[in-house]
Structure 1
């Protein structure tokens, strides 16, 4: 009998290979290998090196618990990386041609990320936080009381970072030989993911505002001068790349806040922008600070550009003609890839790889043969002993839309048994599910549940119209799509319609809270970090002052009836479903007050309800929280459904 995937296994038993970077000559891959120790409960990460085919893996870093973010110098003879081997975070350079320790280049009191070598290999651009009230990074006086917080800016806090005021990520440049460094960015805004111009005169960065709800591209002159802005402040830019000669920049962005990127070309000399596409039906992967760098496009020649995007929940490589905007598919996988690194000759594309059956591996696509190979196997043995769930893709037609869905079943699935069914709702609502190893889905499915997931209207990766179909209609047609998907599964003889549960996080938490106020069909619910009351959400979330107006159609005083009609809080008094609420106490995206309001409402309604709070937990705690908290969350979800839905019969 197959051993199930457990909460302990996904937290402590998996080794994650990530941040892969192919060497300029295309012969080697630099990557970060991360794991969490079962005994100490502490995570560690080290830099490794292997051949382009995954052969001869060897560890490069031994000092410090966390070494990551490795990048090759342009000549391929050195690597730069970030390490905590010093008291402060530091940038180190290791010469691969000479034995010995890596050399420290610079250090900061705060985290460092996004290293980028200059074209001539003499300087490194990077990002770290900068406080204009403490430019020298003087440690706070431990005996002094906390500072009074005074702000006048709307983006004064951010999930995962807490209270910010004017503290932001800034872009610095450091000389590799002397260690002399300068701050390039001046605006009191984040400046992320630096990328050098081919001639080394500019560093381009993404500048998010309103906590990432909008962003533009900035060209920072390295040797002085005014920055150049590309794109409107009311739009969004996700990925970009300089042309080989540096005369143009291609970028993907959304100038109208329409929830779908298109491609544009910016002419550096004239300062003019040309739109290449309209209603692109794939979604370039833009990355988030602290959670992964963008999969930046790569110019194959003076006209064709290679890029990574998601289409209908699946990763793929595509090319775009920088003159006509014509798109061609290179390859599409039943997998999800992250990042994108290409060698000097544009032969190998190296990316992080996960699928329904794999996680934490590295894939290499050979553009000459058009073949993709997963070259690592760090989790092969453990996932052989603990097989992932079986999966099946299906779709339904409803009210003018095709809704894509997947069903996960236990590895030892027996169609003669009857299984409890759990509907899993993704976040967003412009998020999406797809071909990836999702810990809670694998835990539930391998422990005897059927797990149903889908991309109802409003989901990303299906084009602009589909993404916009949920606007001003939360809990409307999206809810009906989800119920129709579930009903389709319940038509199968092995799906027990009398034992169904629902679970979701963020917008999925909203939908869970909404659903139990609309129907009593579910025997159990788990609600993670919900948006429960739109009015209070508008004023307390770090993004809803902008996001909410886009999604809900206005401000609370402008459309009070709509805010009430689409709030789960309005209908919670009707709920009867036993519900587990899980929430991080430092969540700034869907603040803890949302969970608190829901808890009281369900108690007053007479529901069986349990409220679990995670101190220090941000909105991203399912992926970024302490190992003990992540294990606890997954264990509670599993046990709640086991208690109320039971085992297969």
Structure 2
């Protein structure tokens, strides 16, 4: 479909009282001084169609009524814009007219302004607003029309997310399977992506990594909490406690048997009871002695355990540092590649600069002052005109040359600045690597120092144990052994003469029972310790499993980021193939290696929003409109405001209406 503007009549719109533009479907240039109404023509055109101006403001947001010299609205006027269009060879007339409504209230002699009424016409037939809007929607639609008629709308006004949607709609989205098939490195994603999109899996992976990281951070405090709840087993020997418990039970039985024997008059039983007591005393003294000996190296065992915990922490930090080194290398490689590409572009611009600088305008050909037919010298007025035209050519050549050189210099400086920024990023990454490698060296030395320290502590513990004196060789051990032997000798000799002392034996039984309760409490500490220690081991094992899982997730995230970069390149290439001059940047890489979605038009690597002059912006907009018109199979009139700054417009197969500043005090329309 092709739409052309044949004629536009304007009455009382903004600063125009009455004007008729008649391009007759042809490309024209409208010239005039500032304030003569060039932009108003474009505003009127859009207002007639959609009730909005060229900046997309509705008629409730901009001043469409004529104003007097004091800036006040002029009343009792009708504002109307009528368009005569050529739609695929058929004429179509559209108009929008607004009139003020004045009513006389009861009891008043003057009319009061009460609002506006709008009249819509299609081919001179009045229609309702909905019919008018529906007709335009069926014809082309407001959004699409603005995309195709305004060189600034797509790259400047349209939200960048909607720009991406239009571009992706043009080429069709690239499937995950297409991306994976383009690189063997991405093949592992085939299994990982079953039932999920790459975007969903990346989101899930990041969530899982965050959860794993939170769990890893929380585990040391949970382990520490378990450590604090462990019963203190210092000085306790489980086997010895069980032995003591059994011995005391036997002692109670022995006391009870002694009581029975005393009651039965058996004197030997008392000696046997004394012997049993002495044997128990020996065992208790032996247990106490062992506890005392253990105190000599228990501190070293605690030190050994503390240093092992410290070593485990350093090992985790070493793993994290190695992962950071890998990421820094990856970032450094990407930035280095971008430096190389930008340097090559800067070199190309430098070469182009010298080529343009060395271009020379041919000197004046004196033969041009003679007649080509007869060889006689031309009249003086013709010679003067020829020389004047040559001088204009020289001036235009020099002006064009200066413009080219200035443009190349601007681009070269931008490339140099970009290279400087990238080199600063390289320095930052190199410094990061040095810092990490330094940290790795310190961590490895710390682990080695701990291993050496642990070996020394273990040697010290062994030395202490080897130097300890056996209990039987101590003074107390020898004394208790002798006393036991003396009692045994009396028993063997049958020399027993003891008075019954049942009360004393019962007191001893009570004492031993109380000791049994204490031993039982100490034994329960071992049960509690075992349960808590098991829980601690479960937490430690969980920490190892989560750390391993985190490593798997890191690898998975790297694959997904590579997938995204590959898809970005495929999608960018597919879109940019649709345009002749404009190239779109759809993603930007952050300093941390991640990708951020954007949609920035560029020309020769320069961003539309920051690096192009007005002429380049206009031509970029025309290139975009060319592609959109081909895609939508629709051609409409294109308005170009501030066109005076463009030396040459790129070719476009549709009607152009350029608006240029000139010295004309009234609007001047000419063919372009």
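Descriptive notes on the structure:
- Of the structures 1, 2, the one that -22000 was derived from, the read-out being helix-only ellipticity at 222 nm (-39500 (n - 2.57) for each DSSP H run of 4 or more, over all residues; to 500): 2
- Given 166, 88, 50 for Cα extents along the principal axes in Å, calculated: source structure among 1, 2: 2
- Taking relative contact order in percent (Cα under 8 Å, 6 or more apart) as the criterion, the highest value among 1, 2 goes to 2.
- Source structure (of 1, 2) for FRET efficiency 1/(1 + (r/R0)^6) of positions 214 and 238 (r between Cβ atoms, R0 = 30 Å, to 0.05), computed value 1.00: 1
- Computing volume of the Cα convex hull per residue in Å³, for residues 190-461 alone across structures 1, 2 gives 151 for structure 1.
Each reported figure results from applying straightforward, stated rules to the coordinates on display, with no laboratory input. Since the model is a prediction, treat every value here as computed from it, not as a measurement. Cβ atoms are built from the backbone, for glycine too; each structure is taken alone.
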